[in-house]
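Computed from the coordinates by the stated procedures, all read-outs in this text should not be read as laboratory data. Not measured: the values here are computed from a predicted model. Cβ atoms are built from the backbone, for glycine too; each structure is taken alone.
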Structure 1
Amino acid sequence: MLVLLEEAATQGFSIRRSCQAIRINRGRIQRWRKRARKGLSLENGKPGPRKPLHTLLPEEREQVLCLARDEAYADLSHRILTVTGWELGRFFVSFSSVYGILRAEEMTAFRGVYRGHNGRSLPPVRKELRGPNQRWAWDVSYLHTFERGIFLYLYLLLDEYSRKVIHWLISWRQTQAEARRLLEEAFLAENILDLAEEGGWWVLAH
């Protein structure tokens with residue numbers, strides 16, 4: 001841009017007229033020329049202030065890492081970990097901030113007790129269904145609320161043979177206790193508490 005303006009000046013165009021023609025602020029050109037005379041770089045810098053007022057404090061960052069390294073929360077995703085930190089009063093930062101902290105520490109990989117696929121695994125063998133209540137499938141879905149980043153959880157239990165919704169519930173938490181409650185209430189609703197479990201009469205598929 002500066003070379004273009006200099007060439008225009010050699011042909012009789014003033015800096016003011018050239019700036020008006022290409023619709024650029026003259027003050028910006030003056031700052032660029034001043035930096036060029038000092039031998040400073042004209043590369044685009046990172047936008048925004050160098051030290052934003054809302055930047056994370058070292059104490060907040062440490063609290064996020066302490067919670068992420070806690071064995072009780074080792075399997076939580078960055079979103080659930082963030083909400084857990086809010087509920088415990090440990091920190092109050094955004095989902096993206098928690099993800100950035102974990103990524104910087106190389107803690108975004110799956111940290112659970114299960115291993116990833118090796119590329120040689122085979123799909124499970126499932127018996128052919130001949131009637132209802134032989135195999136149930138369940139899932140948990142996110143339900144949006146009026147507060148951004150805050151979700152309710154929809155637990156749904158489905159019979160694979162009849163496609164019937166066996167049971168469902170909505171909760172503020174995604175926990176093992178809620179999943180157990182879903183199953184217990186489903187057994188009561190279907191009146192199958194007296195059926196023997198020997199032989200694998202029912203199978204849960206997630």
Structure 2
Amino acid sequence: MAKIDQYRNFQAEGFSFQYAVNDPADPATPASVMRVYLKKADRNAVLCVYLSPADQQDRRILVQKNSFWLLDRSMRDPIRISARQMMFGQASAGDITRISYATTYQVEKSTSQGETVVLNLAALKDVEVSYPVIRLRIRSSDSRPIKAELFAATGTILKTIDYTDFQVFSGKTLLSGFTITNLLNRETSRVVLDKFSPATLADRYFSQGGMKVLP
């Protein structure tokens with residue numbers, strides 16, 4: 001499981017990248033672009049700062065383990081949002097990006113299918129997640145993720161993720177592109193990850209007070 005996650009983690013000392021969400025069905029719509037910062041030595045803390053479009057610019061979302069906080073330009077203080085709210089809109093892609101297979105799920109069944117392995121995953125107890133059940137297909141040779149199906153607790157499949165693009169950064173292969181399909185409304189989003197950097201924000205900004213004073 002840790003091998004699967006390695007395609008999205010660069011180093012423990014901090015990491016950041018640019019994150020763009022596009023609508024393939026409407027190329028004229030501007031992409032939603034944000035800078036994502038991971039806290040040093042703490043993968044449970046993530047701060048996302050929106051760069052575009054103009055009406056979303058400087059919006060901030062703070063993730064602290066199972067808590068999510070939203071701060072818009074019109075707000076004095078951040079408000080807490082639920083895991084369910086993170087499942088919809090542009091935040092949905094951010095929610096999917098932070099999925100940690102190794103620390104959040106356990107393998108209930110593993111099936112080999114030629115050069116691939118299919119893992120049936122269930123969320124660990126006492127862990128708040130948007131998708132309690134995931135069926136994940138990986139490449140058997142190197143555990144590179146291929147496709148994930150995300151299920152509700154009722155067994156209804158909500159979304160699929162097709163992991164399509166990878167690039168090498170500082171000698172390490174990282175996920176750089178994937179497609180999310182919402183099976184409830186048939187909407188598709190294309191996510192592109194680039195501008196990787198080993199630099200991140202100071203620890204003080206990864207808090208409700210800190211996200212307010214970020215320059």
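Among 1, 2, considering only distance in nm of label points 7 Å out along Cα→Cβ at positions 69 and 149, which has the greatest calculated value?
Ranking 1, 2 on distance in nm of label points 7 Å out along Cα→Cβ at positions 69 and 149, first place is 2.
Assign the value 11, calculated as relative contact order in percent (Cα under 8 Å, 6 or more apart), to the correct structure from 1, 2.
Numbers: 1: 11; 2: 22.
Corresponding structure: 1.
The value 6, 19, 19, 16, 13, 10, 8, 6, 3, 0 for P(r) over Cα pairs in 10 Å bins from 0, in percent was derived from one model only; which of 1, 2 is it? Walk me through the numbers on the way to the answer.
Numbers: 1: 6, 19, 19, 16, 13, 10, 8, 6, 3, 0; 2: 8, 34, 39, 17, 2, 0.
Going through each structure in turn, the value belongs to 1.
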For structures 1, 2, calculate distance in nm of label points 7 Å out along Cα→Cβ at positions 13 and 101 and state which one comes out highest. 1
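Starting from the value 4.7: which structure in 1, 2 was distance in nm of label points 7 Å out along Cα→Cβ at positions 53 and 125 calculated from?
Values: 1: 6.7; 2: 4.7.
Structure 2 accounts for this read-out.
For which of 1, 2 does percent of Cα pairs over 20 Å apart, for residues 21-108 alone, calculated from the coordinates, equal 39? Mind dumping the intermediate values first?
Numbers: 1: 52; 2: 39.
For percent of Cα pairs over 20 Å apart, for residues 21-108 alone, the value 39 is produced by structure 2.
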helix-only ellipticity at 222 nm (-39500 (n - 2.57) for each DSSP H run of 4 or more, over all residues; to 500) computed as -11500: which structure among 1, 2? 1
